[in-house]
Structure 1
Amino acid sequence: LVSGAVVASPMSHEVASEGSGVMGGSFYVSAAYSPAFPSVTSFDMRESSRETSYVRGYDKSVATIDVSAPANFSKSGYTFAFSKNLLTSFDGAVGYSLGGARVELEASYRRFATLADGQYAKSGAESLAAITRDAVITENNYFVVKIDEITNTSVMLNGCYDVLHTDLPVSPYVCAGIGASFVDIS
C-alpha cells in the first residue's frame, strides 16, 4: 500500500514565545488545517503465497448484509475507493529557533473513509469484499475483508534554515528531515 496526500490551501497559525529565550533563541508552535485528497495506489488484496487472487465486491442490490452467502459477492474486479478529507486533516509542529536555524518536531493526521462507487441498497456494503483463489466463488473458498477507512499519521524531525533574514512577512527557507508514516487500515 502506498499512501499520500495532496495538500490544498493550508491555513496555519504560528505562535512564538516572547523574550530572549534559551541561549537567545525562541520556542514556537504552529498548527495547520490542510484539506487532503486521497492518492492510494497499488492497493492489491491477495494471499501472500499466491500470485493470483480474485476480489469480488458486495452486490449493490442486496438489502441485507450476509457475508456467508457467496452469491452476495457478485461484483468482479472490485477495488476500494476513498473519500476526500476536508474535515479531519491536521498538521502541527513545535520547534526551537536560534538565529536563522530551526529544529522542529512535526506531526500530521489524515483520515480517508471508504467511498461507495454508486448507490448501495444497504449502507456499509461498500466496505466489504470477498477474496477467493478461484474464479468462481463457492461456499467454502473465500474470505471476507471489511475496510472502513485508512488513516495516516506522520511524524518528522526537521532541521531548517532561513535563507534570508528580513522583516518581510514571507521569507525563503530550506529544511531537511527524517520521519515515519504510520498507515492504519481499519
Structure 2
Amino acid sequence: MSRAAIRYAKAVLDLSSQNGTSKETFTEMKDVLNTLQGSKELELMLKSPLIKQEDKRAVLKEVFSNYSETVLSLMDILIDNKRGGILEKVAENYISLYNTSINAVEAIVTTAIDLDDALEQKVLNKVKELTGATEVTLINKVDPAIIGGFVLRVGDTQYDASIANNFEELRKEFKSSI
C-alpha cells in the first residue's frame, strides 16, 4: 500500500471534515474509484510519464467537472506532484478512513439467489453484532455456483457457509479416509 496515498487521503479527510463536506467527498471518492476501475485507459493515462501533466489535468477536469473543490484540488495537487497514478489508491484509502471515522463497515454477502428484505436485515444485524459497527453497507452478490447458503466477507474476514463449501469439505474428508 502506498504511504503517499494514505497521506493524501488523510489530508483530504481532514480538510473535508473541517469544511463539513466529508460525506459529499466520500460519495465523490467512491465515484472516482468506480470510474478509474472501470476505465483502464484513464488509469493508464494517469500513470503514463509520456503524457503531459497539463493534458492529464484537462482530462480529469473534463471527466470530473461537477465535483467539489476539495476533490478537484486533490487531483491538481497529485498532477502537480507527478503522482496522478496514485489517485485510485488515494480514493480507496479515503473511503476506508472515512468508514473508520464513522464506525462503518462494508460487508459482501454472496448467495445463490437475491436476498429478500427480511434476510438482508438479519445479515445486517449480525454484521453489526460481530463488528460493533454502527453503520453497515451490505452488498449482495449472486453466484449460483455456491448452490445454497452464503459467503460473508467483512474486511479481511470471510465466513463460508455455502453448500458448495460443505460439499468440498465432505469430498476432502472422504478422500483422506480412503
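Any read-out appearing in this document is the output of simple, stated calculations on the displayed coordinates, not a laboratory observation. Treat the numbers as computed from the prediction; the structure is a model and nothing was measured. Cβ atoms are built from the backbone, for glycine too; each structure is taken alone.
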Winner on Kirkwood radius over Cα pairs in Å, for residues 41-136 alone once structures 1, 2 are ranked, highest first: 1
Identity of the structure behind 1.8 (criterion: distance in nm of label points 7 Å out along Cα→Cβ at positions 121 and 161, calculated), options 1, 2: 2
Which of 1, 2 leads on volume of the Cα convex hull per residue in Å³, largest value: 2
Of the structures 1, 2, the one that 2.5 was derived from, the read-out being distance in nm of label points 7 Å out along Cα→Cβ at positions 73 and 113: 1
Parent structure of the calculated result -20000, given that helix-only ellipticity at 222 nm (-39500 (n - 2.57) for each DSSP H run of 4 or more, over all residues; to 500) is the read-out and 1, 2 the choices: 2
Structure (1, 2) behind the derived value 0.65 of FRET efficiency 1/(1 + (r/R0)^6) of positions 89 and 169 (r between Cβ atoms, R0 = 41 Å, to 0.05): 2
